[in-house]
Structure I
Amino acid sequence: MALDKAQLKSKLVRLFNKPQTVNNVDQVAGDLAAAIDEFVKTATVTGATSDGSTLVQTQIH
């Protein structure tokens, strides 16, 4: 499965449309980090083990 770019975009649009507040840098940074973390975890990683068998990881922690 490909990364869910549409979901990331939606979360970023909501984040950047929040009303301005004074000194909200920590809140915005936390929300942005959470959105990116969730986005990266939508990936499916495929690789191979040392014996050559295929390994597919569908949930990244």
Structure II
Amino acid sequence: MGGTADKVKGTANEVAGKARQAAGRATDSPKTEAKGVAQEAKGKVQNAIGKTKDALKK
């Protein structure tokens, strides 16, 4: 997978994670909120991987 694809997937996971966190807070569900935090972290890692791949191409 290329750097751009990783960054796109990472951004999507960050947004979905933030939405899941908000849903967890709104429904008073710590489990859902924690899953959102984990998904957002996964997205940040994917973004970092994508940026690293792009930097290595140059």
Structure III
Amino acid sequence: MFLIFIFLGSIINLEAIVNFGYMMLFTLAIANILGCILLSEQVAENLKKFWQKLKFKEIKGR
């Protein structure tokens, strides 16, 4: 796979390679944002539980 991309990089112009890289970063960002949205309810619930435990000294703060 690495050799295939080395070969393609030598025959394709630089702009296409940079655009491909940007496209890959964009798709990864979309996946991360979607994951954050899907998990936001669970994170908020766990954060409330954490603050309650911290308030009642069930866990130590700094």
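Nothing in this text is a laboratory measurement; each read-out follows from the coordinates by a stated rule. Just so you know, these numbers come straight off a predicted model, no measurement behind them. Cβ atoms are built from the backbone, for glycine too; each structure is taken alone.
Looking at structures I, II, III, which one was distance in nm of label points 7 Å out along Cα→Cβ at positions 7 and 47 calculated from, given that it came out as 1.1? Write out the running numbers ahead of the final one.
Details: I: 2.2; II: 1.1; III: 5.0.
Considering all the candidates, the number was obtained from II.
Given a value of -15000 for helix-only ellipticity at 222 nm (-39500 (n - 2.57) for each DSSP H run of 4 or more, over all residues; to 500), calculated from one of I, II, III, which structure does it belong to? Walk me through the intermediate numbers first.
Working: I: -15000; II: -32000; III: -30000.
Only one of I, II, III returns -15000 for helix-only ellipticity at 222 nm (-39500 (n - 2.57) for each DSSP H run of 4 or more, over all residues; to 500), namely I.
4, 16, 20, 17, 13, 10, 8, 6, 4, 2, 1, 0 is what came out when P(r) over Cα pairs in 5 Å bins from 0, in percent was calculated for one structure; which of I, II, III is it?
Values: I: 4, 16, 20, 17, 13, 10, 8, 6, 4, 2, 1, 0; II: 5, 25, 22, 16, 12, 9, 6, 3, 1, 0; III: 4, 14, 11, 12, 9, 9, 8, 7, 7, 7, 7, 4, 1.
Of the options listed, only I reproduces it.
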